[in-house]
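Coordinate-derived values only; no laboratory data. Everything numeric here is computed off the predicted structure, so don't read it as measured data. Cβ atoms are built from the backbone, for glycine too; each structure is taken alone.
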Structure I
Amino acid sequence: MDVFTAMADPVRRAVLFLLRSGPKRVVDLTAELTDDVAAAGGISRPAVSRHLRVLGQAGLVTAEDRGRERHYRLTPDGLLPVRAFIAALTADPPIAAHLLDGLELEVRRTVREHRAGVHTTAHAQEDTA
C-alpha cells in the first residue's frame, strides 16, 4: 500500500502519533484513541487492528510478538517517501537565483530598447542581411 494513502486517514495518523512514544498493544491504542474520539463514540479493537494492518502494509509500523501479546512500533524508515516529497517541495528552485537575475536584466534591456525603437531597427537589419 502507498504511504500517502495509508496516512490519508485521520485515525491512522493518530495511531502513528501514539506510536511515537514507543511500542503499544492494540488494547492500549484502542483505549487512547477512544479517549481522543469519545464524542464520536470511540473506536473498536477490530477497527484499530485493521488500521494497524494498513499501516503495516505501507511499511509504517511493525509488529513484534512478546509472549501472547503483539506490540506495534513505528517504523521511521517508512516515512522516507514523505520526507523526500516534502524535501522536493521545499527545495530551492531548479534554476539558480543568479541566473534569474540575469534574465530579468535581459528582459529590462529588451523592453527599454523596444520602447526606444532600437529593437525594431535591429530586426530590420537582420532581415536585410
Structure II
Amino acid sequence: MGRILAIDYGVKRIGLAVTDEMQMIAFGLTTIPESEIFDYLTTYIKTEKVDTIVVGEPKQMDNTASESEVHIKPFLVKLAEKFPTIPIKRHDERFTSKMAFQTMLDSGLKKKQRKNKALIDEISATIILQDFLKTL
C-alpha cells in the first residue's frame, strides 16, 4: 500500500502532508513555493509510492466554490497530466487555516512562530488529510 499525499494549494506556497504507508496517520511533510511544486512532487513520487493525491477544495459557506478555485483548476489539470496514474481527489478545506492557527496556539508556539505562514500551510494540509482519512 502506498501513501496518500495531501495538497493545500496556495498561489505563493503549497502545504503538503502525507500518510504513513498503512494510510492511518497523517503528518505534515513540508511547504514548497508554488513555482517549485512539480519538481518536488516528481522527486517525491519517484522515491515514495503514492496511491492517491488529495487536493483541498475551498468552498464558501453556501457550498459554492471559493474565489481561489480559479487558481486551483489549472494546477489540477497540470497535476493530472504529470501524474496520470495517480487518482486525484478533492476534499473540503473550509476552516483549515483557522484550525491550523488554533493548533499552533494550543501547542504553545510563540507569537513569532505563529506568524510562519509556511507552517500554517503545512498544518492545513495535515488537517485536510486527517479529515479525508475519516471518509475512507
Practice item. Assuming 14.0 is mean count of other Cβ atoms within 10 Å over residues 3-10 as calculated from a single structure, say which of I, II it is. Key: I
Check your understanding: A value of 22, 18, 15 was computed for semi-axes √(5λ) of the Cα gyration tensor in Å; which of I, II is the source structure?
Key -> II
Review point. Thinking only about distance in nm of label points 7 Å out along Cα→Cβ at positions 35 and 75, which of I, II has the largest value?
Key: I
Practice item. Using helix-only ellipticity at 222 nm (-39500 (n - 2.57) for each DSSP H run of 4 or more, over all residues; to 500) as the calculated read-out, with -19500 as its value, let me know the right label among I, II. Key: I
Practice item. Taking relative contact order in percent (Cα under 8 Å, 6 or more apart) as the quantity of interest, name the structure among I, II where it is greatest. Key: II
**Study point:** Comparison of I, II by percent of Cα pairs over 12 Å apart, for residues 11-50 alone - largest value held by
**Key:** II
**Study point:** Comparison of I, II - label where FRET efficiency 1/(1 + (r/R0)^6) of positions 19 and 107 (r between Cβ atoms, R0 = 30 Å, to 0.05) is highest
**Key:** II
